[in-house]
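Structures follow.
Bear in mind these aren't lab numbers, they're just calculated from the coordinates by the rules spelled out. If you're wondering where the values come from, they're calculated on a predicted model, not measured in any experiment. Cβ atoms are built from the backbone, for glycine too; each structure is taken alone.
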Structure 1
Amino acid sequence: MVKMKKFLILSLVCLLTLCGCGKIPTLKNGEEAVVTFAKGDEEYQISAEDLFEELKTNFGLEATLKLIDTYILEKEYDDYVEEAKENAKNYIEAYVNAYGSEENFLNMLRQRTNYSSIDAYEEYLYLSFMQSHALEEYAKSLVTDKEIEDYYNDKEKEDIEVYHILITSKATDSMTADEKKQAETEAQDKVKDLIKKLDEAEDKLETFKTLAKENSEDDATKDDNGNLGYINYHDLGDEYNELLDAAYKLKDGEYSKSVITTELGYHVIYRNASRDKASLEDLKDEIIEDLANEKLENTKNISVDSMKSYRGKYNMKIIDDNLNRQYGIYLNNLANSSSNQD
């Protein structure tokens, strides 16, 4: 319904623009007329003022906030404007390609979203990208120096050089539950056998390298002796977290003595070396981003507070009493909606 209102107001604004191209009839009180009609001897008119009041009452706040936020965000993040426009354009091109033609995409828009033109949808996407960027920057602004320091001391680790051997289960969807369990057990037993060979070896690292080349199912590292290089939590995907947790419990020159399980499969790892933790200054931007993401996920009403903050920064005041009252109700409804979702 909100999107439909957007295009109703845009259509009516266009109508007003078109009316301005010719002679505009006026009413007896001097107001401009946008519609005239008659029945018999009786004549009726709708004035431009009547239309404006109707638009303002029903659709004015949405249009007003769109103009406000576009102005503020383009001033605040002028260095991001072109990127946001390019992102919106790329999204449109991807949609057009997915639907086969602009005509097909436009038909979908009209059927499913109530957007009446591709340009209007691209404009919506552009502002959405600007708002998302502004929200991310706002979240970063909430991060304190103490939070950064605590994060650095408690969560940042030194880089460690790790070798690993990956063994995967041969279980398939077509197997029975017992067959799957057996396949998992066989994979785990193979890892245990590799650990036993390491226990018996004199040169643990060289033996590990040989075993990795001969047994690892990680094609990206097996030819390099299973070497993952110097790694940290920021360097690998979440699927490696269990592996890293285990690696940080080892000392340099130690290997895992029990099966390590990740979503990739089963592992045995060797921690070969470590180097000093990077300085706080070097990691600061990375830490701020991590903390900002946490705030985006956990801070109540952060998206509402974000735009309120930017509007306040620019001393935004809605002079019209009716629109200002609508704005207060709008903010209250957003806050209540967020509370209900929690």
Structure 2
Amino acid sequence: MNCPVCGKDCVRSAPEILATLPTVFLPCPDCSLRVLEKRAPLPSREYAPPCSCGKRFIDEVFAHLYVIMVEEGDLVASDPLIAVGTPLVHPGFVMDRPPFLPADSLLLLSRRVTKKTAQRLVAEVPELKGVVKTGEFTPGIASPDLQSVPQVYELLAGCDVRADVFPLRSGPLVIYKQQSRIHIEFPRPGYPKIRAVEKHVGNPPVPCFVDACSGVGTLGLAAACMGVPHVVMNDAWYASAFWSAFNLEVNRAYLQIERVKIYEQLQDMEKHPVTRDPILIAETHGTQIVEIYQGDFRQLHTVLSPGMSPVTAIDLFNKADLPATEKIRREWQKTVGGEVFIP
């Protein structure tokens, strides 16, 4: 599969990704281990190279990043190691120990890095897949009213597409995202949102499931993998809707579908980054029906089949405003009906 961002072969189907687990981040007998204090400066401007197996402990990789950023002036020698930035591994899943990283398995999010330095980091640190410049905001849509102008992080070098793995009762689910366009939601121990979907889908599964604010499709695809015959996913943000469609193709082997038809590509969707009236982005052909829309979830009832009465997950970004959340739930039940839950 070609990556929609870099055009290379850095994305793989779910079965291919899962075949690498759980050994992808495990060391070989010759790998060395040096644990560094993250809140202190690097003791000396030195770092060990990757092992002959091609892996290197994450702290050693950060030492390499730190040295280059000091040499380029993005950091000073008194900065703590943690100032390098936030590491996101590819693929991401809940681990019980720090990883030994193979090539192209780390995405760095940093506020301190410059474009010139980022290009050097990607060129010289083999484990690094890409570098993203972050800011004091959340990328994409942060408010359901769709009034705020969405902001995004900046991809400085490499590729910022990475995958997370979520365990289901029916088997693992692989979810890709373009991290500069999507907020960070690393898999949490216990996977509470997935467990909520499993509870509401039931066994045997409900006839229809709607993921009204789908993000990159995790909850809707989880429902599809659990055997729900008809799944609808929707998000107003173009990157979320596109990656929901892309992840449908990634996990196609676990669904009862013959093919996925994607109507809009990433570059075209950037021209209408936020939409209100639902636009069909992708759909499936086969025993299972999966539809993906880009639009305001409050307008989704205009494209849903009358009398559908689905189980609906409304995964709002800000759930702290309980009166607003309850109002949204009541309005959905009035226009669509069925069971509604906030995961």
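When semi-axes √(5λ) of the Cα gyration tensor in Å is computed for each of 1, 2, which one produces 63, 25, 17? Don't skip to the end; give the middle numbers.
Working: 1: 63, 25, 17; 2: 38, 22, 18.
Answer by label: 1.
Name the one structure among 1, 2 that distance in nm of label points 7 Å out along Cα→Cβ at positions 111 and 271 of 5.8 was derived from.
Traced to structure 1.
Have a look at 1, 2 and say which one yields 2.5 for distance in nm of label points 7 Å out along Cα→Cβ at positions 279 and 295, as calculated.
It was calculated from structure 1.
Out of 1, 2, which one gives 9.1, 24 for Rg and Dmax of the Cα atoms in Å, for residues 87-126 alone as computed from the coordinates?
1
Given structures 1, 2, which gives the highest value for relative contact order in percent (Cα under 8 Å, 6 or more apart)?
1
As an exercise: distance in nm of label points 7 Å out along Cα→Cβ at positions 231 and 311, calculated from one structure in 1, 2, equals 1.3. Which structure is it?
2
One of 1, 2 was used to compute semi-axes √(5λ) of the Cα gyration tensor in Å, for residues 191-326 alone, and the result was 51, 16, 12. Which label is that?
Clearly, the read-out refers to 1.
Among the shown structures 1, 2, from which was the value -20500 of helix-only ellipticity at 222 nm (-39500 (n - 2.57) for each DSSP H run of 4 or more, over all residues; to 500) calculated? Each step should come with its number before you reach the end.
Working: 1: -20500; 2: -6500.
Considering all the candidates, the number was obtained from 1.
Distance in nm of label points 7 Å out along Cα→Cβ at positions 95 and 119 was computed and gave 3.0; which structure, 1, 2, did it come from?
2
Quick check for you: by distance in nm of label points 7 Å out along Cα→Cβ at positions 63 and 255, which of 1, 2 is greatest?
1
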